[in-house]
Each structure stands twice: as structure tokens, then as C-alpha cells.
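Several structures are given next for inspection.
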Structure I
């Protein structure tokens, strides 16, 4: 029997996002915590530019995973910080 996949245990993260995260070196919640949401988002944007739009819900899911709670429980001020982060990172990638 194969060993369990640690990606499957990340809260808020489905199979497609798990594969994408693995492509950028994030294979577990502890990897995600270590790398942080800003660097993870930067890697996703850089890796998937032109292929896929990284959504706000994706960032909310990552935030929820880092803090081990449902993404819908993120406070409005933190959601605004994440929106600002995504706008800034998209600008950096576009330059």
C-alpha cells in the first residue's frame, strides 16, 4: 500500500492546487508555512503566467491552510491585505 500523500492533508487545497503547489516545491503544510504566502504566490504567478489566473480564492485557501482554518473565516482586513498583495505581485510579474 502506498504511503499517504501529505498534500492530500492540506486543508482548503484540492487536487489541482496540490499539483500546482508541488510544481513550485510546496508539498506539505509545513513547506507552505516555511515559504510563506507571499513567496508562494510569487512562485505560482511566475510559474503559471499566461497559463492560469491565480485567483483571490486561491490566496484565501493558502492563508487558511497556513493557519489551519477554513478560508471563509479570514477577517475582512486580512482579505484586503491579501488582495493588495496579489495586485502588487501581479504588477511585479508584469514588469
Structure II
């Protein structure tokens, strides 16, 4: 799928965990992104495929840590800026985590 992000900032708001991610793309992915078709392919891989992966493989450790079940996931990435955002939607309010 590629490398992990070099920087992640997570904010908790209501029943959302919002992850802002910088430095997501590997050198090979950056090369692929130099073509328009490559940008489209990478965006599809980094959005739809990630959502499908979470559907097939529940994030059990994350759910146990938060004591909440993942019910939806929204993912987007700006290939040119190498900046992505994931919004994890849970079945319980996680706002208490922002107070820590």
C-alpha cells in the first residue's frame, strides 16, 4: 500500500477521531504521481482501498483502546500536498479524550 505517514495529529470531537497525516507517499508513489493517471490511481488506492481494508479487517486494537466500535470511515488525500485526512466515526462520544 505504501509507507505510513511521517506526522500524524489526531483530534477527538464528539464521536469522531480526526487524523491529519503528512508525508504519506513513498518515493515510488511520488514518481507515480508525476503523471495525471498516477495521481488518480494513488488517490483511489489511498481512499477507497483503505476504507475497504478497514471493512474487512476491523481495527480491534483501536476499538478496545477507545472502548467504542468503529461504524464508519471517511478518507481523503491531496496527492500534490502529500496530506491526508481520515475521520473515524465511532458509536460513542470520544470528546472526553480531548480533555487529557
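FYI, it's all coordinate maths here, none of it is from the lab. Predicted model only: the values in this text are computed from it and were never measured. Cβ atoms are built from the backbone, for glycine too; each structure is taken alone.
See the values below:
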read-out	value
Mean count of other Cβ atoms within 10 Å over residues 31-38 - highest-scoring structure of I, II	I
helix-only ellipticity at 222 nm (-39500 (n - 2.57) for each DSSP H run of 4 or more, over all residues; to 500) from the coordinates reads -19000; which among I, II	I
Value 22, 17, 10, calculated as semi-axes √(5λ) of the Cα gyration tensor in Å, assigned to which of I, II	I
With semi-axes √(5λ) of the Cα gyration tensor in Å, for residues 15-54 alone derived as 22, 13, 8, matching label from I, II	II
Answer label among I, II for the case where relative contact order in percent (Cα under 8 Å, 6 or more apart), calculated from the coordinates, equals 29	I
